[in-house]
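Bear in mind these aren't lab numbers, they're just calculated from the coordinates by the rules spelled out. What you see is a predicted model; the values in this text were computed from it and never measured. Cβ atoms are built from the backbone, for glycine too; each structure is taken alone.
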Structure P
Amino acid sequence: MLKRISLAALASATILAGGFSPAFAQERGGVINVATIGELNTLDPMIATGDLLGMVTQHFFETLLTFDAEWNVMPLLAEALPEVSEDGKVHSIKLRQGVTFHDGTDMTSEDVVASLERWLDVASRGKAVAEKLEKLEAVDDYTVRITLKEPLAALNALLAFNNSAAVILPSEKIADTLEEYVGTGPYMVKERRVDQYLQLVRFDDYAAREGEPDGFGGARKQYLDEIRFVPVPDANTRVEGAIAGQYDYADLLPVEAYDRLEGQEKTTPLVMNSFGWPMFIMNNAEGMMTNPGLRKAIQAAFNSEDMLAAAFGKPEFYAVDGAMYPQGYPWRNEEGVDAYNQGDVEKAKALAEEAGYDGSPVRILTSRQYEFHYKMAQVAAEYFKLAGFQVELGVFDWATLVQRRAEPALWDIFITHSPFLPDPALIAPLPASYPGWWASEEKEKLLNALNTEVDMDKRLAIWSDFQKLIYEEAPFYKVGDFSALAAQAPRLEGFEPSPWPYFWNAYVQE
């Protein structure tokens, strides 16, 4: 029987073995090692997307807003949620006073405005806001005002997200390419040795919020002296390192390792239900996938059931589901799902011939650092071949894949995944600036409507139309739902499971 933690109940979850005793007096001290899927190609969370980037950088960079344990937006560096004018266009944000950057300077509205200007200019999600921006200004030292041309329902969620993140930097440290990683977070960067570790140490002057921890919000308490993020690209090495006690937390492990981890003395398996969804992103900007007929042919060839079984093995770890949100989310609908999980190679072959397929190889980018990506790519490639496509499977480390996917001439399809996000406006491949570059007229119309409509019932209806369009235009393909496996040392207490694991509030008990 698999031991599970539902993401909807993260606020009350504890580690699966050992449990947390409220009577234990947390003390400062200790160093933990966190095994990640690989090396980061940047420490700048504005200029790139990616769960690993958000997971690591959220410890030293912070945003104005964040999410609580129920995925509601709540203030972080802001004093309170923005005050919004009746017409929905003017957002006034009061800042917390007494917040200090790692370089000892105080955070003021000058820093916030400069940071948001950079975010609007370089971040994929910031650019979506920039299109609707009328004015960004500092009202006084601790008040910032954002004036929009039209309402933007997703603004708070966009400001809260740690991916393509609106992090706040000292104004004097801002540059096109960051040379120093100075934030306001509970930990700060001490040393980075590429391919060895990123060392974070406690920031003793951190200005924590009052109250109790609440998801990513509330109090962020710094018990640990040091956190070391260690890139470990090989998934089996992460497993064996966890078993040996080398890693206090090992992220995203192959699900077949569950039985190996269970019953170990120095680690325990941690399963998170309905963690997220893998997706194949089509190149809508250049190459063969700009042909809608070929995208439809590829969509017809996909067999989600086979891909998920190959990637996750036990049915308890996956669900064959074409809706963009699982059961329990208000955004769930069934529009367009008839085009999901077809696995029809004869139909795909006919569609490819009709679309004028010329025999060029379909270039797929994948990485073995996410082993489930690689296994799904292998299955997909075999179905494509049965449908008459030539296939070129490019296997890269994740940092290289991220670099290559930014160059539209180098690929036709790449594989990624995402947690289920609290607002569909946050879904990575929706903005035209995200690699894949989906920019059809109807999509832009629906995205604008989704972002500007403030009535929830109307937004749900717009999202239903949006999901239908995804299947009609096939800019990307959702494979299904999956549960994630990690490993946690029993000595690591106070840790709350999350799509982006964080280690403030955690401590060690020897």
Structure Q
Amino acid sequence: MNKLSHETMSRSIFFIFAFVLICQNSIAQIAIPELALQKFSADTVLKAINDVSRELSIKHPGFYRYHSKEEFNQYLDSVKATVKDSLSELEAYLKLKPIISYIDCIHTGLSLPQEYKDYQNQKPNLFPFQLDCVGSRAFVFKNHSTCNSILAGDEIVSINGQGMDQIILKLLRLIPSDGYNLTRKYRALYFQFPGWYRNIDLKESFLVVVNQHGKEQSYHVEGKKFKDIAEEGFLIEPKRANQLEFKIENKIGYLTIHSFAKTEIVKCNQNFKNFIDQAFTRLKTANVKNLVVDLRDNTGGSDPFAAYFTSYFFDKTFRYWDRIEVTQAVANEIKGAALRLFYRKPVQEDSVWLWQKARHSDEFNFFEEQKPARNNFKGRVYILMNGFCMSSCADVIAVLSYNKKATLIGQETGGGYSGNNSGMIPDIQIKPFDFTLSVPLQKYVNYVDRSKNIGRGTMPDYVINRTIEDLLEGKDLELNLAIDLIGR
């Protein structure tokens, strides 16, 4: 089994299980992959569906976390009933992908072969607009087309004859999230709409109906290649000079953590624990009583870093996770050299198999009592959050919320309040399609009141509902509210 920690999430903030994960470098025209032309029989597709669901039910510890076995089987039967004729590779993918998303797990993914993605990325088949989707409506944030008549702020009513309400509904079914959460899905559409849309409408030109000042106008718009419209913050993950930022202004501390991922932090020549230690020392020395922590779009990373950061808000021992579970099949695989060198044998407790602390890693140590940081912060804390707060970042926010250590401002976290499924995430090849299935093998259960926020992320104390006008004007509503609350 390959070991991948929560850190996996933060390495691909814009490409998590999306169709648009493609090489960004300019490459020669790629011949159309054989699989793109091949048709697969209905029996072949049905076998793949059965094989995938069976593998997941055996190995995935959160397979029935949000849906009962009966509910899942009913959904599976409804999908299989639609497979009646031979299907192309993409059509088969679109049968399997919603099944994967139905598990309601951010860390469970299905992706197309790289050669197929590379090929499609050389074609002008991307819808050339960055959209801000709100409910069943979509508004233009940036126009990357040659049609200058469509302006930022205009509402897209339909694309190629299909209403945006139906388009958004279809895409939401494809995008994974933890539980019944929607904020993560809408955040993904903001960053990735053209890539997701290409899954359901692979065209090179678009008839776009736009609502402009109450009047509908129709425009023909040509599609664009990936390299022609992708930019940092849109289809491409932004490159940051620093993952960690800190300052004190007007006696208020401002700490931004873009990622908990060790690899990303090291790339910026930063040391997480040293940076956090120094920041809280400065807060104490300057007698700062209010701290604003910006965790927006922090998709997670290293559990040791996340737990270490959390310890700065406690003055006594606390619990971070309650437990880590695995399936019996995974427990049985922990044996031999792996058991002697890296892992300890999971222990059965009633009907649950509990993961134990690793021998040579601290990735799994946080279900025991945690010690508070010596220089812990005793002032008021305001956390800015949104739907791309996932994985270990969502764990941090859940634990702080449960223990009433911070005031939360923004949108529901994309990661689950009660925990997530992640840890070791091996990839499995699904033949004959060469799809890659990512299966998390550990179920993390946070030490929170699990009778609250069932199937949801952590809820903010102050909900921010941003409009397209706010977005275009660059208003930071979450930060403004935090400053306003401090001043009251």
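A few notes on this one:
- Given 24.6 for mean count of other Cβ atoms within 10 Å over residues 255-262, calculated: source structure among P, Q: Q
- Which entry (P, Q) yields the derived value -9500 for helix-only ellipticity at 222 nm (-39500 (n - 2.57) for each DSSP H run of 4 or more, over all residues; to 500): Q
- The maximum of distance in nm of label points 7 Å out along Cα→Cβ at positions 39 and 423 over structures P, Q, that is, the highest value, falls on Q.
- In this comparison of P, Q, the computed figure 0.65 for FRET efficiency 1/(1 + (r/R0)^6) of positions 71 and 199 (r between Cβ atoms, R0 = 35 Å, to 0.05) is attributed to P.
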